[in-house]
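Structures incoming, each one as structure tokens.
Every read-out reported here was derived from the displayed coordinates using simple, explicitly stated rules and does not represent laboratory data. These figures come from a predicted structure and were not determined experimentally. Cβ atoms are built from the backbone, for glycine too; each structure is taken alone.
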Structure P
Amino acid sequence: MSPQKHQADIVTIDALNHDGRGVARVNGKVVFIDGALPGERVSFQYISRRRSYDAGRVVQILEPAENRVTHPECQYFGTCGGCVLQHLQADAQIQAKEKILRDSLQRIGNVSPKHWLPPLTGPVWGYRRKARLSVRLVPKKGGVLVGFHERRKSFVTPLADCKTLDPRLARLLPHLPKLVASLSHPDRLPQIEVAAGDEDSALVFRHLTPLTEQDHKHLVDFGVRHAVQVHLQPHGPTSTHALWPAEAPLLSYRLPEHDVELRFKPTDFTQVNASVNQRMVGRAIELLNPQPNENILDLFCGVGNFTIPLARYAASVIGIETNSTSLARARDNAVHNGSTNITFLRSDLDDAKMLLPDSSINVDKMLLDPPRNGAMAAIKNLKAERVTQILYISCHPATLARDSEYLVHKLGYSLISACVMDMFPQTSHVESMAHFGRT
């Protein structure tokens, strides 16, 4: 008999899936169970059914795993969708993510690295320097709510604290609802983006209705009182502008090992975890080992996170980026760091006809840092005979595995090494690095 919604059952959990749910089987059918960990025996309740799998949530832990955290750090864990793994010890989270990466490479890409490198880790709390907070006016729940969405729901979890946010940002959470409520149209402000650099932090208020002078005064007073920049975003990201200070300095972070400082606006894409980012850039340079006579190609270069450090050691670096705003910031960062051996170009890196910028340039090594959809178009246009090494930075194991299959089985590269990077502790995000070379 098929299980009914809300029916309870008892299972033993086999593994974690990519979004942090326990994986079990009932009569041969896969069930994904919120709140369950590998090795546990649990009672769970069905919450939805699909043709190929069911979903459920834990009712009772009958036999807990040894690495279960019985008292998660955050009071909102289990409701807030910002974190899904606080019930699993930090070292076990790393092991689970490495297993997901290993399984993806083998199952999807039919590849395995010759060497597994140690994971790149950092602080597991207070690390997150960027986030988008949702804002809702819900009179039945007390007024303005500011926080992350509930897990797998559109409701907002009102947060007075967040253990993963940088403390400079988390301290603002209790004060934001009152600030939004004081504005003329609190129901027309759906999002607050928070960002921090090494020194300064900023808030970006997305508003759907023009703000009044009184609104501006409230926002400026908040910025002055809490020593945080205030920016407004009346339309898309390119409409973002500073309210206070009127000439707000750019945020920045340093990569001291390479004598680099990168500057960015609050809405620019940057890595959220400064500590792990430093280690990531360091390992990238260690693995690629750029030489003074080599030319490096950096695809999806963003604001220059890898490009400018690589340029410290290589003859030249070509950075290619799709987003024109990021590219402008990268050019400014090159000037700021005195890097004269970099060429930045804009190209649609998802375009199947995208080619290397100049066939006369001998590219020796390449770095890829694509978004979740991967880099297949760029890889298919690669002049493979010219590139001896490729370093692939990934935020999605499935697309890394797919692209790895092409690199190894179509283009003849070897997967030399791989590792996971714990860029998002307490969450199910699996960031990784894969190093390919010619045999």
Structure Q
Amino acid sequence: MDYGILSITIPLLTIALAIITKDVIVSLMGGIFAGFFVIHGYDPTKAFTALWDGVIALFAQGWIVKTLLFMLFVGAVIRLLTISNAVDRFVVYLSQTSKHIDSPKGAMFLAYIIGLLIFIESSITSLVAGAVSKPLCDKNGVSREKLAYICDSTSAPVCSLIPLNGWGALLLGLIMSGVESHVIEGDAVTLLIYSIPYNFYSIFTLLVVFAVILFDINIGPMKRSIAKPYTLYDTHQNIKPSFWMMTLPVVFIVTMVPVVLYITGDGDIFKGSGSTSVYYATIATLFFLYLFLVPLKRVTHKEYFDNVFIGMAEMLPVTTILVFALLIGKVIDNLGTAHYLSTLLQGNISSEIVPMLIFWVASLTSFSTGTSWGTFSIMMPIGLALGATLHLDLPLVIAAVISGGVFGDHASPISDTTIISSMAAECDHIEHVRTQLPYTLIAGGFASVAFLLFGFFGAVAF
């Protein structure tokens, strides 16, 4: 059945609800209900039951269950690294190393490098970078606003470029949904990896920050930011430094993903199962952490299992988002949104500029809602379907959604990562937003041009 303009009204309604409510789960549920309401002849009872029956139907598919469990296990891994003091000991190691870079540039580069190294979760990245670098920045006359900008600019961008975390779990699930529903072809892990070089906003943001530190570039309100008086303090007096306690588990999980891809692909890593590889990689990592932490008495047997379940519980909100994101992807597919949009665009707009438009819409959605993950959940099904219909380069389309989500989240004053970066640097939140915005707009401008250029010169079917 051809639903015409209603097929694009439902995704727009979902975006509008996200902007109004600032609640991605409510927005996704509202969009799903509205979609089923149309599909089932405007019968609210059938729409309500279809929504919840649709949720149950998702669990009949093995790859979805594996992906959801992978997300929960990622939460357990992060929790174990945190409660075992692996993260804190890594911070102390970096703090001691920081004694050798006692200068304004050294202090800022310390925060920058920490942001690159700690990619397990964006909030942790900001908090660790702020905690370690703040005394050194104060001592060397670097303003808290500049520190907050560095913390914020190396949290979400790095997590989206090195997706061995909850970010990767969500993105993999969304891409797998498109593959399993035959909207797109290919392997989800491969598509996500191939999209990394096209994640222009995150890449340009890291380059801009590097240039700002190296050449001491202060533009806009940042020119008027003033450093805080230096106060000597030590927040890690009783924690021993360790480089390997955190890096070994990270190296292990990174190694396990291609190993399982090789096994499931019968010797061909590119034919392996993405959902199976990340699923078993996290399970193997949990076993590794038990053998690594319990015999060394970093945690007890009881503490290990208690915190495995606590970590899984901490990922439940994100897992719930993914469940509804997968379902709205199916609703959008049933409505024929991509087909209608492609028919609408053909002859009226060049398909080559679509990646840039996707980046802009994702940016606006993320800025208005303050959530990159919610933006991914709403925009990825639309972007994938549109990319497949218009024969665009799929990694480029995936990267446009990711870049837009990160850009809007980075610039938004209501974003959790923006707020946490202000807290980590202990600076006024509004001042952080004001001083950071010119830099985000510069990176966003570069990203827009890059998506436009690659849309014209790199828009080939993947």
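Computing P(r) over Cα pairs in 20 Å bins from 0, in percent across structures P, Q gives 25, 55, 19, 1 for structure Q.
Between structures P, Q, the calculation of distance in nm of label points 7 Å out along Cα→Cβ at positions 27 and 195 yields its largest number for P.
Each of the structures P, Q was assessed by relative contact order in percent (Cα under 8 Å, 6 or more apart); the largest value belongs to Q. Looking across P, Q, the calculation of distance in nm of label points 7 Å out along Cα→Cβ at positions 251 and 419 that yields 3.8 traces back to Q. With helix-only ellipticity at 222 nm (-39500 (n - 2.57) for each DSSP H run of 4 or more, over all residues; to 500) derived from the coordinates and found to be -24500, which of P, Q does the value describe? Matching structure: Q.
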